[in-house]
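Participant: Before anything else, here is the set of structures, which you'll find just below.
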Structure I
Amino acid sequence: MTTILLVEDDVAMVALLERYLSGEGYHVVSATSGAAALAAAASHEPDLVVLDIVLGDEDGREVFRELRLFSDVPTMFVTGRGLESERIAGLKMGADDYIVKPFSMAELSARIETVLRRAGSNVAEHQIGTPTMRFGDLVINEHTYEVTVRDELVELTSKEFALLVFLAASPRQVFSRQQLLEHVWASSNEWQNEATVTEHVRRLRAKIEEDPNRPRWITTVRGVGYRFEAGDRV
C-alpha cells in the first residue's frame, strides 16, 4: 500500500485529509510539527510527503531542507498563498508539486497520482538502455537499478543511486558539492544546503565501502569536492 506522510498543523484538516486519502486506498501517516514529520519520514519511509509550508511558527520549507538531508521522497507543498513567485521558489527548492488552498479533494488526488506516476516513470526511464558498470567487486546495474558489492546486494535510495552513477560515469573527475547539487539534485545551494551532498556521500560510503573512513571508491579532494576512483574497472 502506498504510504503518504501528511504534514499539517490544522487538526481538522488532518482529519479530513486522512479520511479522504484512506478512502482512496492510501496508508496515511500524519505529523503536526517539523520534528514529528522528520521522525515519521525516517521511520515510515513514505512514498509521498504532503507538506504545508506554514506549520504554526515553523516554516515548512526548512522542514523540507532537513528532510532532503536523508530522504529523496517526492514532496508536494501546500500553501494558502498562491503567488507565482512563491510557487516557482518552492519548485526550485526541489518540491515535486505545489497546491494552493483552498483545493478540492479531487484536485489533491489527481496531483498525488501525477507525482507518484512521475516518480515511477523517472526510475523506469533510468533503467532502460543504460549499461552496467563494473569496478572490481562493485557492480552498478542501471538496467535493474541495483548495486552489488562482493556479490552482496546493497540497498540504496534513488538519490544515493543517482549520485553513485553520476560520479562513477566520470572516474577521477572532481565534482564540487555545488556541481553535484546542480547535476544530481537539479538544485543549487541557494535553495538546498550543500550539507545534503555531504550527508548522502557519508551514507553511500557506509553502504558500499569496506572501510568508510578510508574509502576506496568515493574519495574526498580536500577543499574541492569528491571524485570516483575507478581502480580496476572491467
Structure II
Amino acid sequence: MQSPVLRGYRSDVGAESKKPTGIVRGEDGMPRCWWGDSPPEYRAYHDREWGFPVADDVRLFEKLSLEGFQSGLSWLTILRKRDAFRRAFAGFDFSAIARFDQRDVSRLLADASIVRHRGKIEAVINNARHAVELVEAEGSLAAFMWRFEPAPRAAAIDRGAVLAQTDESRALARELKRRGWRFVGPTTVYAFMQAMGLVNDHMEGCVAWAEVEQARAGFTRP
C-alpha cells in the first residue's frame, strides 16, 4: 500500500524543512518509516510485509481488494479486519469468489466483522471474475501486474519525495478499468504497488529499506 497513512498525502509536505526524512525510532531503537512504528500492527506490517516483492496471485488479488475497501478509511481499520475479510471472501481465492452470487452479497452485507459497503463488496466479486479472465489471457495476475514495475531508483527517498500516484500506477489503473475492474484508481493502485514490492518506498534510513532492496534484487519477475 501507499504508506498506510498516506492517502491524500501531498508530496510538498515537509518542504519547509531542509532535511525531511520521515524516520522515527521506536522503543526497540530501530529506525522506521514514520508510519511504521505505532501501533504494533503497523510495526509488524512495516517490518515483514510492506514493500517485499510478491508474485502470488491470491496475495496480489487480496491486496488490491483490501486497498479498495480502504478507500475513505484508515489502513489500520482494514489491517485489523484482515483475517475477517479472508474468512468472508474464501481466502481471496478469486476463482471461488467469481462464483459468488446475490446470496453471498447478502451474507457479506450482514457480516459485522468486515466493512459492509455494497459497492466495494460487489466490486471484489466483479474483479474476481475479471481476474479469472485475466489469468486465462495473460497466464497469471503476477505476470500482468509486474509489467508495470517502475524503473528502480538509485537510492532511498525521504518523506518529501513520496508520491500518491505515478505514471505506472495510472497506466495499470487504466488497463484494469479497461478490462472491467472497479475501485482501482491510480492512487489505490500505487498503494498496491508499494505494498507488493513493485517499488521500494521505504524511507532513507529505514531499517527495512535494505532488506526490501535485497529481496527485490533476488526476486524472479514472473
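Each reported figure results from applying straightforward, stated rules to the coordinates on display, with no laboratory input. Note that the coordinates shown come from a computational prediction; the quantities given were computed from them, not determined experimentally. Cβ atoms are built from the backbone, for glycine too; each structure is taken alone.
Participant: With Cα Rg over 2.2 N^0.38 Å, for residues 28-131 alone as the yardstick, tell me which of I, II scores highest.
Facilitator: Going through I, II one by one, Cα Rg over 2.2 N^0.38 Å, for residues 28-131 alone is largest in II.
Participant: Out of I, II, choose the structure whose coordinates give distance in nm of label points 7 Å out along Cα→Cβ at positions 100 and 172 equal to 5.3 when calculated.
Facilitator: Going label by label, the one that fits is I.
Participant: Moving on to the next point. With percent of Cα pairs over 25 Å apart computed per structure, which member of I, II shows the largest figure?
Facilitator: Once percent of Cα pairs over 25 Å apart is worked out for each structure, I has the highest.
Participant: Determine which structure produced the value 11.9, 36 for Rg and Dmax of the Cα atoms in Å, for residues 52-107 alone, calculated from the coordinates; the candidates are I, II.
Facilitator: Among I, II, the structure yielding 11.9, 36 for Rg and Dmax of the Cα atoms in Å, for residues 52-107 alone is II.
Participant: Thinking of I, II, which structure, once relative contact order in percent (Cα under 8 Å, 6 or more apart) is computed, gives back 15?
Facilitator: Here the read-out was taken from I.
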